[in-house]
Structure I
Amino acid sequence: MVLPNMSQESAVRLAESIRESVGEMALPHSASEHARVTVSIGVASCAPGDFAEVSALLKAADEALYRAKSEGRNRVVVYRPV
């Protein structure tokens, strides 16, 4: 999701709410280590001028998503530049 004019804190709260809501549905997923459907979400935010192009912001969110997956899934991870 692209959420203009939303603070990072609000975006994280929304992402956690989505993750928790999906978890509460307890949808079976036999191939998952959690045995149910889970959601991993990467969050990236910026102020005007932080990223030269929108694609860089989307890449940052994608990096956070893959970090969430590699850290065990079913979590929200905020992009932090290294």
Structure II
Amino acid sequence: MEITTPFKTTRPQQDILDSRQPVNLFLAGQGSGKSHCAGLVAALYVMNFPAMRGIICVNTYGQLTRSTLFRIREVWRDTFGLTEYL
């Protein structure tokens, strides 16, 4: 089942959104849209399954706080109008 989204995704991003596997690995280079895709997936889960637990993993704490979560929160705000305080 494909997820129809009102926003543009790349084919690899759409593959992750459509996957029904318990674990997915999106391994790609810098600037390929991994954090953007993570923001899309996380927002969709938060909106549809608010009690669900999840995890976002990166190599270092600095990378998590300065880069990955920054980009994810941008996607939440710009694409869905969500803030971390909602």
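Only the coordinates and a few stated rules stand behind these numbers; no lab work does. Keep in mind that what you see is a predicted model, and the values were worked out from it rather than measured. Cβ atoms are built from the backbone, for glycine too; each structure is taken alone.
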Exercise. Who wins on relative contact order in percent (Cα under 8 Å, 6 or more apart) among I, II, i.e. which is largest?
Worked result: I
Exercise. Looking at structures I, II, which one was distance in nm of label points 7 Å out along Cα→Cβ at positions 13 and 29 calculated from, given that it came out as 1.8?
Worked result: II
Seminar exercise, completed: One of I, II was used to calculate helix-only ellipticity at 222 nm (-39500 (n - 2.57) for each DSSP H run of 4 or more, over all residues; to 500), yielding -10000; that structure is II
Problem set entry | Comparison of I, II - label where distance in nm of label points 7 Å out along Cα→Cβ at positions 21 and 53 is highest | I
